[in-house]
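Student: Next come the structures, one after another.
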Structure P
Amino acid sequence: MRKALLALSAVLIASTGAGAQEVSTQEILQKLQALEQKVQQLEKENRQLRKLLSERGYAVSPGRSTTDRLKVGGRVLFRGTYSENEGKTIWGDPANGFTVRKARLFVSGKVNDDTKFKIMIRADRGAPVELWDAHLTYSPSYLPFGVKMGLFKVPLSLSYLKSGTKLSLPERPVAVNWIAPVWRDVGVALQTKPLYGVKFTAAVINGDGWNSSKIYNQDGKYAYVFAADAKLVSNDSYGLRFRLGYEGGTDHSPKLVYTKYGAVSVKRHLIDAETELSLKDYGLTFMGGYLFDNPTDAKSSTGASVFLGNAKGYYIQVDWGTFFDPKLHLVGRYSWVDPNDNVDDSYDVDYTTFGFYYLIHGWQTALRASYTFAHERHGSGTANNLLTTEFQLLF
């Protein structure tokens, strides 16, 4: 479009000169250069205004319908681990050896100006290929909200919603991994942005989590998620974000931490509060969170009642981008969790992790490494300290 406009301008300039007075080549080039600068400035202002409106929950419909080109991409994450425990590591990998932790392919794009979609498959750790994402999002340009339908991440935890491609350490905090719903589920989510930097989400999901053998509501009950996300400060020097979420209803996911105590289904009363503070001038990012769940109506696989205490945990994390090499980041984290407070302490854990990541070509090609001091209480003499190294490639 810009090239056509410039070409037409050149013809008009030349025609005008032929009809009145001769215009030198230098004058034509100067006029074209000035016009090019104006076009670039208009395009820049257009992008800035559209971004500003989008952040405030609005959208501008273009003069004609557009369909974005399909995007196809993927991720390969190669991991090596060494643990004092000869069985599996604290993250479920083989204790000593290498694995392809993640192998994923996706296709995404737009059906039209208001509707976009994403489909992803995975074969993590060499498991059979399975569907991992399959959702479409409808965001009418004339309304300040959007609807997501299909299989997607449960929209609760700030840590979990952050893309795994941009994690500072190989795994998320144990408090989040154990208490929050860190899995996909099938359902419908409504999202609205009533104010600049503020976003509200409400979702109804099956509450069954996800595995390759089912994509339906197995027990006929539902889980409900509500979340408020606010970017309280966002400028060139500082950033402060806070997210508060709640999950209620019945959760039947096979990844529930309560399966350690024989419960396969619980009614959730989960509160998740997480925050992120960025001091950009110093290359520092702090993250922290507290999670509390009061599970009720817990049932075993036979339908028998299971008595559970509250589950609670927290984490604090710091990420420093070094001043001598901005590609190198040093990271530290402490996370603690008690999944059955005042009832059973055998699975209480706290992990202290130190590590780094190096962005060879941004996140597209990156190295990560960490060492975790795992303090666990499920048996005497258990040694689960873990060394993890990773190489990530996005394509």
Structure Q
Amino acid sequence: MIESEARRIDSASHISTWPVTVELDNGLTVTVDPTSPNTRWSIEVRDVSTSAAVLDQLLRDRHSPAPKVGRAWPGIARLATLVWLESWFPWLLEGDALDIEIASVASEMVEIGAASIARERYSRCIGTLLDLGGRTGPGDRIDDRAQVVVRKALAGAWAFADAFDKRDRTQLQRLMSIGGQSRGGRVEPERTVDDLLLGVDLSTLVAGFRTQSGGIRARRTSVDWAVVPRGYLDPGENTVTVTTQGDEVGVSVVAAESAQNSGLWTHTLGVRVFREGSVAPAVLGRLEVDRSSGEYRGTVKCAGGLGDTDVVDVYSMGDSLPAALGRDRAIAAARRHATWAAAISRLAMLDSPEFADEALRTARTEWHAAASLAPVGSTVPEAISGPVVPPSLAEMALVGIVSP
């Protein structure tokens, strides 16, 4: 354990995917790696003196060189993993389903400082929760795993009923008084992991320009997930096509299928070109929607054209987050593959047995890809180790086990 002057406590193992933080009411900020939540974590403490009691619930022997997680840790690990799913899961998950489970878990951790999280999430999802709750009584049929999540969420909601209107409070009270459970059982998924991966490019190939007819040179590159909001673009690799002829550079990027279906075409995306070794963009441009092709497209002028080592970065113009360049770009690619591996491994737990083995083989391939892409001397992503947080209600919804 390392408890620095900045009051940060780190586990001995590193975090190998994109981290996500959970801020608690008592000034603690917790980061957990969902691939191994009990051994890969960090805690930032604003004031040790006022947070000591909570820290002692989260950690055992927190002053030792190798602290172990404590009795309250399973709740914080689940909460952080759910927020990670919301932030980094490759497929866009159903928002209300995430809110329901985040609210439920947070409601059980009020003493740890999660009351604000529970209140905010319940206020957003109460309508969907009540609808699902109406399907978990005797005579109904809903998957028993989903049923447990919904019943717990209903039980936890009452402590925050002052945030609901009178009609919702009345319905919540009625559902809580019904008791009993539906017929339950396991519902087979409507979609396998292979179904979800259909058409998704997970290759690690990074190719230089190839000359096409008319002297046009073309190559493919990938989107850095950290600089584009989730749900707008296809999360696969090599979804950006770059063409160059003379000084003219054309860029097109594939929109997410869900965005095309739901009309999420309102986000303003841009493109920036970085010369090798430079951290300042040589040129900036804007991408426009091309509904007929399902892409965002744009053209910029770049003196001298593009070289194989120049970086073309698609980003959100509204956020303008810094681009990952050089070593950082390689780390970002490794993290994407590690995230795919973690996501596929989690969904394999929901797959039917005859499909789960194939999904796990795909996950292992992605772990190997992540390790091979990590630059020498950097933190190499590691495969799932030890128990993980079980699949969430939102993941069950993704594969069609439950419909919020």
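Just so you know, all these numbers are worked out from the coordinates, no wet-lab data involved. Keep in mind it's a predicted model, so treat the numbers as computed, not measured. Cβ atoms are built from the backbone, for glycine too; each structure is taken alone.
Student: Looking at structures P, Q, which one was distance in nm of label points 7 Å out along Cα→Cβ at positions 86 and 102 calculated from, given that it came out as 0.1?
Tutor: Answer by label: Q.
Student: Taking relative contact order in percent (Cα under 8 Å, 6 or more apart) from the coordinates of each of P, Q, which one would give 16?
Tutor: Derived from Q, not from the others.
Student: For structures P, Q, which has the highest computed value of Kirkwood radius over Cα pairs in Å, for residues 142-317 alone?
Tutor: That would be structure Q.
Student: Separate question: Going by FRET efficiency 1/(1 + (r/R0)^6) of positions 238 and 366 (r between Cβ atoms, R0 = 30 Å, to 0.05), which of structures P, Q comes out largest?
Tutor: Looking at the calculated values, the largest one is Q.
Student: Ok, one more. Can you tell which of P, Q yields -11500 when helix-only ellipticity at 222 nm (-39500 (n - 2.57) for each DSSP H run of 4 or more, over all residues; to 500) is derived from it?
Tutor: It traces back to Q.
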